[in-house]
Structure P
Amino acid sequence: MITELGHFALILAFLVACVQAVVPLIGAHKRWPGWMAVAEPAATAQFFLTAFAFGALMHAFITSDFSLKLVVENSHSAKPMLYKISGTWGNHEGSMLLWVLILALFGAMAAWFGGNLPPTLRARVLAVQSSIALAFFAFILFTSNPFLRLVVPPFDGQDLNPLLQDPGLAFHPPFLYLGYVGLSICFSFAVAALIEGRVDAAWARWVRPWTLAAWIFLTIGIALGSWWAYYELGWGGFWFWDPVENASFMPWLLAAALLHSAIVVEKREALKSWTILLAILAFGFSLIGTFIVRSGLLTSVHAFANDPERGVFILMILVFFTGGALTLFAARAGAMQAKGVFGVVSRESALVANNILLAVAAFVIFVGTMWPLVAEMFFDRKLSVGAPFFNMAFTPFMMLLGLILPVGAMMAWKRGRVTRTLQTLMPAFVLAVLLAGLVWTMQTGRSLMGPIGVFLGVWLVAGTVTDFLSRLGKSRDFSRLFRLPRADWGKLLAHSGLGITMLGIAGLTAWQEEDIRVAQIGETFSVGQYELQLLNVEQIRGPNYFSTMGTVRLSESGHDIALLHPEKRNYPVAQMPTTEAAIDYRFMRDVYVVIGDPQDNGGYVMRTYIKPLANWVWGGCLIMALGGALSLSDRRYRIAAGARKTVQPQGVPAE
């Protein structure tokens, strides 16, 4: 009964979305207050109906309702409760329902917290947001219905993909979708502004919190996915340049560019057209990511579905919304004239350089991801574009970004002086050079990536701290720092987090040590400065799997550090093995141990990695997200945006 009610609620949400997509738009065009007012209750109703439908599907997974086809294909009665719950979105149909739930949530939040928006803009934003939801409701109901019943239910289910039965990946998709779908509201603001023909500082102030929220969730989601790949897949890497990894990284880069571009619109009323274009492209790349994951055109360990018909439907949604928005942008570009002017040497110019580097980096990733498909379709050639290409093509842009970021952040608005800024940053530069030189001396004969990465990471962190401390002026009264806006503290953490992540990547790339051998039980061997001994291997039984578990003693200079338990699991229902790495996490390094198959001579294949600064990669990401959250909590995001500027006479530029 609950399942039928959930299906009915989903259909009702689809009908509400139809009304919300049409009536407020007409009301805004005709200036009819009553019709515009329909948007807010409709957005609320749409969200609660979708939430009920999602709750009904989750109830079916929790109670192991095997009369539901989706539950049979993605659950099992012996599966732990956490993975029964995450199984709700660990499949194509359920993940799309989560997708549209978050879409409806952002629309409802825009209705609840958009009271300071002009009525016509609010109505248009909610209508555009609902039109996106309408397309995805149709996609779910007509091609991916999660509520299909089976005539003869089986006794038990086929289990969830064992790779997805992990805490990291249980929470990874919701965070990623909050970022992906969160960019839809920025898209809706951009299209609504194009329809109205007005983009000003107030619009930028309204769109920044939504962009920041989406960027925060994307950062957390990407970090969780990277961490999962690191410890679960057993290959010891944190980024493989997989097509689906790239699909999440491209919107992140464009969202970061949009966030900084909106600052220029807000402060100087410049870069209006570029900011609108970034808002369109950021969500467009989110739709491209959805297409990549679900079309089957590109294979990936992360892919949900490979149905070409579904891929065509998503491609139509992508073409309609992105193509339509770009067409509207082309028609309205002349109405978005920049008012603010600035010199070549200024903070605005630095933010323009930031935007160009981020956007070009995203484009390079897009070309590398899609080129194998293009080559096969049009040139009948099978190509593989892997990590070497991406590392070579992408890294220079990030190096340039790291170099200019501290300088640009301290530059004055409108017209700055490079010499004054560089003098202030000289201690940070000297510290970065000294530490890079120290690393170079210690690692003679190794890769340049280590010293360069250390220089960029230290330069970013030290430069950001220098910028923050410069707010003291000449008073040196440190209590003033605690009276600074939260956005300043957020900027400190976000930019420092990027520097810490760069340090972590440099450590993993330049100084990792690897050892692969067949180890006998009782044998002791050395990797780097550590000694490892395989004490024993036993067969154990988990809730829904069988495991070959090793016990490995880790020691250094004769002192025991930890007992590690690498596993090789087999899930009998899914008939799929997984590798569970054992990792000794420390602040400056990880020791990473994987056990493989037994050998004829009685030993076991073992892979051991020493990974310097590994945790700094994800620690830096979390610090970036924390910085974004701190900025989002700034009270200036919660008050009426730019009210003074919106009432200025025509032709008077903002100060």
Structure Q
Amino acid sequence: MKKSQREAQDGSRRVGRRGLLLGGIQLGVVTTLALRLRSMQLEHAEEYRLLADGNSIKIRLLPPARGLIHDRNGLVIAGNEQNYRVSLTREEAGGDVAPVLRHLSTLVPISDERMAELLEEFSKRSAITPIILADRLTWEQFGSIAVNAPALRGVTPESGLSRVYPRAGDLAHVMGYVGPVSDYDLSKIEDPDPVLMLPEFQLGKVGVEAKLEPVLRGKAGARRVEVNSAGREMRELSRQEGEQGATVQLTIDAQLQNYAAQRLGEESAAAVVMDTQTGDLLSICSSPSFDPNKFVRGISTTDYRALTEHDHRPLADKTVQGVYPPGSTFKMVTLLAGLESGVINGGSRFYCPGHTEVGGRRFHCWRRGGHGSMDALQSLQQSCDVYYYELAQRVGIDRIADMARRLGLGVRHDLPMSAVAEGIAPDRAWKRARYDQDWLIGDSLNASIGQGFVLASPLQLAVMTARIASGLDIKPRLVRSVDGVPEPIPAAQSLGLDDAILNQARAGMDAVMNSTRGTARRARILPDEWRMAGKTGTSQVRNITAAERARGVISNDQLPWNRRDHGLFVCYAPYQAPRYAVSVVVEHGGGGSTAAAPIARDIMLFALAGGLPPLDAVPSDQRGAMEARHSAMQLYTPDPPKPGRTRA
């Protein structure tokens, strides 16, 4: 049916309105898109440009150079050396790395065992992650790989820095060493530095390297590289080198440390040299030692087993980790406690018949026939045990323990070294807390001569000696400066002991060395300006039975090595104006006067003389032996130090 003219006009109007509506909508969309495009191109252009760059430009971290460590004279004792290495990226090798590895093995040695390790590592890592195949290559090997690089798909010769310890074993226990970052290392860090994730990055594992890791690590650099869609690097766009770690200067004297290490020889022993005014540790030496460079490079199973199975425990730092009964070196503690409390004075005498009997048990003096009547000075001079048995019963263990802690025993000293031991200065509360038992009189008698529960490290014995010599609560320190900025020396306070009291102990130590009946007279120093005061100690590692005493105690040299007594010695010099304190412990060395005192005397002489001491500083009958020892040594003669970085 034909529409009327009116209906046609109405339909035309409806179509027009719809067209306008659709046109308006289209115009609105176009306008919105135009405005959005304008906003993207003009107002947010930089933001989207950066987002676009993220698809083709990556930031790669550059490991920083590790900070150097110097001795007190500026000599490098932990540095960095050029390290040539080669890496391989599986994606760039076409996915199959085995043919490339076989080809590479014709240029540099790759054992079957190492080949298997590499193949396993490639299977676990991302195809775009480079893996170090070999490092510490010679220049010839590195050049050979570079020449053959076109035929080695995915192989990249690289040059970097690696840690090196020029003095090897001399400072191994102090410095520690660095090694690859492990999952265990990362688990101990709350917010790991991204640089720790880099392949083959190394961080401090033990010793100063571990304790000062944040200072020595430095800050990573970065390079901007263009990569393709598969993640392969196409070209480097820019590079910003990292910031090297801080230069740390220790208080250690590398030459003195070298002499101490050679003087200890192959003994299982430790020696500590401490400045009596500043607390600077000039030498802190544990023997035997090991080469920390082997750990940096990856120690072999054979070498590691040799270290762990050695009965002298070369990996243990005996200076701070080892704790020993201090034996008679502890007698100054008991004496000072008695003098300060007023229980005795310098003239107080006790009679020594060779033993003391308490509760039906005999506590023997080292001299079976006894010493007779002894005063305070003589008790140290001849190291009479009975004098201290009697004194301990009068003064009490709590006063003795308090004096021990004031002198630095039973206290963990704050040093950047691994596993610094606290030792034990026992008292009634300690035994109750540890064993839930009452303190016995016999415990006091044993403690009074440095046996029983008492334990001290060579470091603590050196601190004790420095405090007796100075009358101040000197604290040991190992770091001298960081980037040229001196570390503050802790202000030393008085021990609160009158000089008259301290002088009693000092005079006794002088008599030990320089009187005709002193237990260490043979280890004395002759020049009066270097006159030395000291104290011997011998600590038992086994119980001597009544039956053995009845038939005669077996001498140390007739016993197996590990059943012999420890030999200890502490000293300071010069007597009138103390500069250095020294402690020496020789494990299973026998008597302190024969095993430890001669070593300590020689180390002290080297410190006082600033080098090899003159032969006329020792008794004439010992000069030939000293000269022969020195001739056999390969002493460290350093090159002049190079100026280091400073921020002072």
Computing mean projected area of the Cα convex hull in nm² gives 49.9 for which of P, Q? Q
Origin of the derived value -21000 (helix-only ellipticity at 222 nm (-39500 (n - 2.57) for each DSSP H run of 4 or more, over all residues; to 500); candidates P, Q): P
If distance in nm of label points 7 Å out along Cα→Cβ at positions 250 and 530 is calculated from each of P, Q, which structure is the one that comes out at 2.5? Q
Note: FRET efficiency 1/(1 + (r/R0)^6) of positions 434 and 538 (r between Cβ atoms, R0 = 41 Å, to 0.05) at 0.95, derived from one of structures P, Q, originates from structure Q
For which of the structures P, Q does the calculation of distance in nm of label points 7 Å out along Cα→Cβ at positions 98 and 378 return 3.5? P
Among the shown structures P, Q, from which was the value 8.1 of distance in nm of label points 7 Å out along Cα→Cβ at positions 226 and 522 calculated? Q
Computing FRET efficiency 1/(1 + (r/R0)^6) of positions 386 and 570 (r between Cβ atoms, R0 = 25 Å, to 0.05) for each of P, Q, the value 0.25 comes from structure P
Upon calculation of log10 I(q)/I(0) by the Debye sum over Cα atoms at q = 0.08, 0.10, 0.16 Å⁻¹, for residues 34-177 alone from the atomic coordinates, which of the structures P, Q produces -0.27, -0.40, -0.83? P
Work out distance in nm of label points 7 Å out along Cα→Cβ at positions 202 and 314 for each of structures P, Q, then name the structure with the largest result. P
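Computed from the coordinates by the stated procedures, all read-outs in this text should not be read as laboratory data. Because the structure is predicted, anything quoted here is derived from the model rather than measured. Cβ atoms are built from the backbone, for glycine too; each structure is taken alone.
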